[in-house]
Structure formats: C-alpha cells, structure tokens
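Quick heads-up: structures coming right below.
Read the figures in this text as sums done on the coordinates, not as results from a lab. Fair warning: this is a prediction, and the values are worked out from it, not measured in the lab. Cβ atoms are built from the backbone, for glycine too; each structure is taken alone.
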Structure P
Amino acid sequence: MAYMFMTALFIGALVMTNAIAGKFFLLFGYPLSAGIMAYPITFLITDLISEIYGLKKANLLVKAGFLVSVFVTLIVILANRALIYDRSPVDQESFHMVFGLMPGIVFGSMLAYLSAQFFDVRVFEFWRKLTKGKYLWIRNNASTMLSQMLDTVVVVTVALYLWPLLDANSKTVPIDWLLWKKIVIGQYLFKAALALLDTPFFYTGVFLLKRWISSDPLRNKVTYPPPL
C-alpha cells in the first residue's frame, strides 16, 4: 500500500513537471522552469523507496515513470496534430504554442530522467553501503545533488536547444548558449538548495513509511534491503 502511494505521488510529480515546464519565471535574476516546483519531489521519492524497499524497487519505479512519460508524449503529439473544431474554445495556434515544446521537454526529460534517476539510486546505494546504513543525510544529499547536475544539463540542452532545431515548429526557437548557461546554473542552484532542505523531509518520510508498513496487513510481503 505504501509503495503504491509513493508510486502515484512520483508519477504525478513527473507528469506535472513536463506539463508546466514550458513556463519560466525569474528568481534572483536566474530564469527557472515552472517544472522545477515538482521535479525535486521525484528524487526524494526514489531515495525513500531505495532506503525502504531497496535498489530493485527503486529501479522499477524509474522504469514505470519512463513508460508514463512515453505515453504522455504520444498523447500530446496526437493532440497537436488532430484537426481542430472551428468552435473550439482554444485555437490551434495557442494550443500549439503551449504544447508544441512539450514533446521536446518530455524527450529531454526522459533522457535526463533515465540517466539521472538510475545514477541517483546507484549513488544512493553506494553511499548506503559505504556508511553501513548510517548517516541518511549524507547519502540523500550526495546522490540527489550529483544526479540533479546531470539531469539539468541534459534536459536543458535537449529540450531548449536541440529540439527546437528539429521540430519544424515556428513557435519554438533554440535558446542561445548564454541563456543556456543561465538556465543551467539557476536550475541547478535551486535544485541543490531544495536537496539540502529536503533532508528533514527524508528522515520524516523514512520514519512515517516504516510505521505505515509495520501497520499494513500485507507487511509480511514487504522485502527490505539485506542488513549490511
């Protein structure tokens, strides 16, 4: 039950990240994608799953998220290409302007997501073994901050520079490298700050999940990582 709840929260955060990623806002002079409001939650959840259920369950969650991203991308592409009804409350140009970049964002996100999330769970597991199951804050922060650097570089490059060069959509144009640098730096600093701030949430999440699992009638079917 707890694993299903965490999976639903993970998928929801992932879908929302891609859906709102096309809007940017300024924070301390750096342009940030609105998707950054939801995306860090996915790293917190994979770390929680890895801590409670182990590496295999965390990898399964990453794969499920990948399939959902593919599904969402296909639906958006079909919606963009569907003939519009002449009395539609949203015209084709507006719809294409909002969602035209989304396939590129999702494609970039999928590449970044797969590389960063698999990297995250492996780094987390590495630190878990190195610390012999102690110092949750070290493995939580080390794995998340390193993986989010990889994620940021990949998604910004693919979604905002490479995709607009290839999609033949006049409403989307590639960013220049000066803006690329500002977005990467801003996005990563924001993610790194959230990674540091989520440590108490990680400890609280581990505590609450263990209590939830211990009271679950199906708890005998839960497999924890072997003791180190």
Structure Q
Amino acid sequence: MNMQRNDLTIYNTVAADWWSDEIRWVRTLKNMVPGRLSYFDKFMDWDGKTVLDLGCAGGFMAEALAERGAQVTGIDPAADAIAAAQVHAQQSGHDIRYDVGVGEALPYQDSSFDAVVCVDVLEHVSDLQKVLHETARVLKPGGMLLFDTINRNPIARLAVITMAENILGLLPKGTHDPEMFIKPSELKAALAEAGFEVGALTGLGPRGINKRLDFTFGRLPGTAIIYMGTARKA
C-alpha cells in the first residue's frame, strides 16, 4: 500500500500534546523556532507590529513573536491544533488571535499586517502562487514576508524523507511529499509574480544537540536542503 504523502492530519492528531514536550518530532519543530528567529530578527523590529503567522499549527512561532512584542494573528487549517494554541496562549497570558483557515483564502482585509511569517508551510500548500498572492494582499505596502521551505533535489529528499522521516523519526513518515518541495529559483519567480522584491536566501539546519539529545537549529551557509529568506511587498 502506498504511503500517504503530505499528510497534514498529524497536526490534529497530536494537538492535545503539542506543548507537552513528550513527542520528539513536535519538540523538533519547537527547537527550530529560535534558529529561524535569530535570522528573521535581523530584518524586523517586531515590537508593536501586526504579524500573521501563516500555518501556525499549535503556536510555537506565534508565542515567540508575541514575546517580542508583536500583535500576532495565527491561522492554520488544523482546527484541533488551533484549539490547543488558543488554550496555551490563554494560560501563558499571550493576547494572540487564532483562526482556522488556509493560505489560499485568507479571511483578512487588504493591507492588514506589517509582516507575515510562513515557516514549514509552502512545501505543503495546494496552490503556491495563490498563497503568495493572498500573502501580498494582506500585507501593507512595504510589508515583509519571512519564510522557509525545502529545496527540491536528491540531497533534500535524502535528508528530509530518508533520514528525518524514515530513519531518525524526527518527523512522522509521510509528513512531506518530495514532489512538492520548491527550488529557490521557482520560489523567487513565484514571489516576483506576486509583487514581492526578494531578498537573499540562507540555509537552516542542525547546529548542535541539547540535553534531551534533540537537534538544535540555526543558520547554515548552504541552501541545498532547508532554506529561509525574506521578501518585501513592493
């Protein structure tokens, strides 16, 4: 039997334990947030900014942005994950708005946000160009998109599918469809078509091991596997 690929049901399945630190692959997602923000912080002063966390799942990035002083809205199609995010935000004293929805049809007015953060998302969406156009629509003029995604090549397939999913169990098997990975040249072209001025790209990957023997993450020079970057609405 063929394995289901791009299986997004996993985010609802583990929603009740999202913040428990008991599930290794969820901890991996949590551990990626500091590495992403150490790069994104170079481009944004978050304090007082309206920020959309597009594909927020259970709220790891949303809460980190709120702690930086941003006025955060999170959106994700996984309703159970959104419910878990809402509960944890209330328990943590964060004033974060959470909505159930998809990037192809954002339920927000034009020019609503100073920034959109979109991590671990673009390689999963059904219509990349539509998501980017919607992102541009809800951004204010000059607003910033900060993103990461996975390159499409044999090295990335080996690292993400064979190693991370099938061997190390850093992600559930079937999380990704390698055919949906995005080459940087493709993403740059799609961003330009949506009205963005694209900045430089950099890599993201493991940089160390913590006390639980989980990977910690940070910026890497190569973009062969995971790459992140910024784009500004013209």
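Any idea which of P, Q comes out highest on FRET efficiency 1/(1 + (r/R0)^6) of positions 13 and 109 (r between Cβ atoms, R0 = 30 Å, to 0.05)?
Values: P: 1.00; Q: 0.35.
Checked P, Q; max of FRET efficiency 1/(1 + (r/R0)^6) of positions 13 and 109 (r between Cβ atoms, R0 = 30 Å, to 0.05) sits with P.
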Exercise for review: Using distance in nm of label points 7 Å out along Cα→Cβ at positions 21 and 197, single out the structure from P, Q with the greatest value.
Suggested key: Q
Exercise for review: Assign the value 25, calculated as relative contact order in percent (Cα under 8 Å, 6 or more apart), to the correct structure from P, Q.
Suggested key: P
Practice item. Using distance in nm of label points 7 Å out along Cα→Cβ at positions 37 and 85, single out the structure from P, Q with the greatest value. Key: P
**Study point:** Which entry (P, Q) yields the derived value 5.3 for distance in nm of label points 7 Å out along Cα→Cβ at positions 141 and 173
**Key:** Q
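Using distance in nm of label points 7 Å out along Cα→Cβ at positions 93 and 213, single out the structure from P, Q with the greatest value. Walk me through the intermediate numbers first.
Working: P: 5.5; Q: 3.7.
Evaluating distance in nm of label points 7 Å out along Cα→Cβ at positions 93 and 213 on every structure, the highest lands on P.
Given a value of -8500 for helix-only ellipticity at 222 nm (-39500 (n - 2.57) for each DSSP H run of 4 or more, over all residues; to 500), point me to the structure among P, Q it was derived from.
Going label by label, the one that fits is Q.
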Study note, to complete from the structure: When Kirkwood radius over Cα pairs in Å is calculated for structures P, Q, the one with the largest value is P
